[in-house]
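K.L.:
There are structures below to look over.
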Structure P
Amino acid sequence: MKNKILFFLTISLVAVSLQAQRVVSTTTLVDSAAYFPQMSDDGRWLLYSNTESTVLTLLNLSTGEKTVVADKGYPGFDARMDASGRVYYVAQQRRSNGLLYRSGRCYDPATGRHRQVLKAQHGQVLPVRAGADVVIEGEKKTYRSAKRVAPYAFTRGSWLHIVAQGRPVVCQPAGECAGYLWAQVSPAGDKVLFEAAGRGLYVCDMQGRVLHRLEKCLMPSWFDNDHIVAMGNNGNVQRDMRSGIILLAADGSSRVTLTAEEGCIQPSVTADGRILFTTKSGTVKLMTITLE
């Protein structure tokens, strides 16, 4: 399952202000096309998948070793790491009745052990980060990595689900549309962002009341409690190479393009406030920005 790095992708460290952008340094670290990248909270691990999401890989940034976490059942869709670096993912399998069943699984890099944490069920099964923990939300059953978890949010069709202190709020802040995507609770736990397909990015309070409606974008994520990092919306989340990474004020008062080059996609925010994203070729970059 483990093998050493043979070739390398590029991770670039970039410093950006709201007025200017300058490259601080560039470090070569990874070996093959990497998409949907995430970094562990301690900065030791890089989790990514191939472009088809059929292989989920964990790279040890200290040793250069990589581990194939899973390569069956499209595990690259929506995998999540908790604060300790454990990887939670969903594996799907089509049964004899023709229906897809999805199970929740966990891989612990500290022990190398895999385990099933949520039995297979038909319908949506989605890992969601909830503070330091992970929740795997299923339509029938749900798994929580801790008895009590921080507020979290997820989407199901055109419905936004906000869960705080175990009490769910299910609402439609943007009304009916083709679907809601990418819900996330803000770091302070007082706001939720989500994208309404064809309508744009919304910010609402914890009861689902709309606070702000922003532009259309893809894969938004909280940078801090007042700013959102996203991928500019030029089409398909994987294949549109004209996209760039943008920074939006959560109240819609400002917008900054962070990447000068085209083809920068799939951003996420690290625990220490940096921005991780990939390029059309699968080159993973790490960006540091300052706000002025």
Structure Q
Amino acid sequence: MRHLPGKPNVKIFWLLLLLFPLVTCAYDFKFGIVPSEGGGSNIKEKFTPFMEYLSGQIKHKVLFFPVSDYAGVVTALCNGNIDFAYLGPKSYVEAQKKCNISLMAKEVNIQGFSGYTGLIIARSDLPITSIQEGKNHTFAFTGPNSTSGHLVPSISFLKSNPVIVPQKFFKEVKFSGSHAASILSIKNKTVDLAATNNVDLRNLLGSGKIQKSDYKIIWESDLIPGAVIVSRYKPQDQEFKMLEKTILNLPSFVTSLLGNRGFVKANDSEYDIIRYLMSVKKRLEYRP
């Protein structure tokens, strides 16, 4: 039987029409993490169960997008190269200023609080029981954009009497690159004091990589708002809703591997305290 010239093949048309939604939804989500906030060199390993669970629930691949620092994550978010990211509170505030990202959820720590505390720890074999006694010793911050590893202890130094200027007060000051690196540098005695937080310290204790006998806590901050999940998508977007629903309902076997109790909804105003601390730090740094 001859087909009329130019008449479309109806069966092929309907087959293509049915397949079209499958083709259009076959895209991947890319996930980024600030190394200093996510656990340093082992961040991919730490977040792999999280990404695999998301992939299974939303029926799209979730891929790890490697970056070397905070700037890399923020640039990738702003340029649309990654779809969502795990950021510390200061990194979130800085990123929000650079591009219009959406806040999706905040982390709840293992004790059930949506926050954590900054710590300064010292080697257990040294006679250091306070920050003042750390004078002329070596000190490690985590990274310039870390909240607990730089911003919060820096404000404490600036508000002390007399003011502590780290580069003058300590024998040597360096950035370790991650909370895990700071903590392990205390254990390995490559620095004398280091800034970190109670969550990362607890995680390393739980992993057996450090013992309580390796360090002592000489300073602890007030509660800091928790780390967040942010996205380049807007709350009204289907992609945002799909990710948010799954992230807010993570099972315990996933959250236990992350070292937290999961994530809950968050409001941007909760991070005004971080904006305030950043402004205080700037004012104190430039006071006459």
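K.L.:
Of structures P, Q, which gives 27 when relative contact order in percent (Cα under 8 Å, 6 or more apart) is computed from the coordinates?
P.N.:
Structure of origin is Q.
K.L.:
Identify the structure, out of P, Q, from whose coordinates helix-only ellipticity at 222 nm (-39500 (n - 2.57) for each DSSP H run of 4 or more, over all residues; to 500) was calculated to give 0.
P.N.:
It must be structure P, since only it matches.
K.L.:
Give the label, chosen from P, Q, of the structure having the highest value of mean count of other Cβ atoms within 10 Å over residues 174-181.
P.N.:
Q
K.L.:
Separate question: With mean count of other Cβ atoms within 10 Å over residues 142-149 as the yardstick, tell me which of P, Q scores highest.
P.N.:
Evaluating mean count of other Cβ atoms within 10 Å over residues 142-149 on every structure, the highest lands on Q.
K.L.:
Now for a separate question. By the measure mean projected area of the Cα convex hull in nm², tell me the structure among P, Q with the highest figure.
P.N.:
Going through P, Q one by one, mean projected area of the Cα convex hull in nm² peaks for structure Q.
Quick note: the coordinates plus some simple rules give every number you see, no bench work behind them. Since the model is a prediction, treat every value here as computed from it, not as a measurement. Cβ atoms are built from the backbone, for glycine too; each structure is taken alone.
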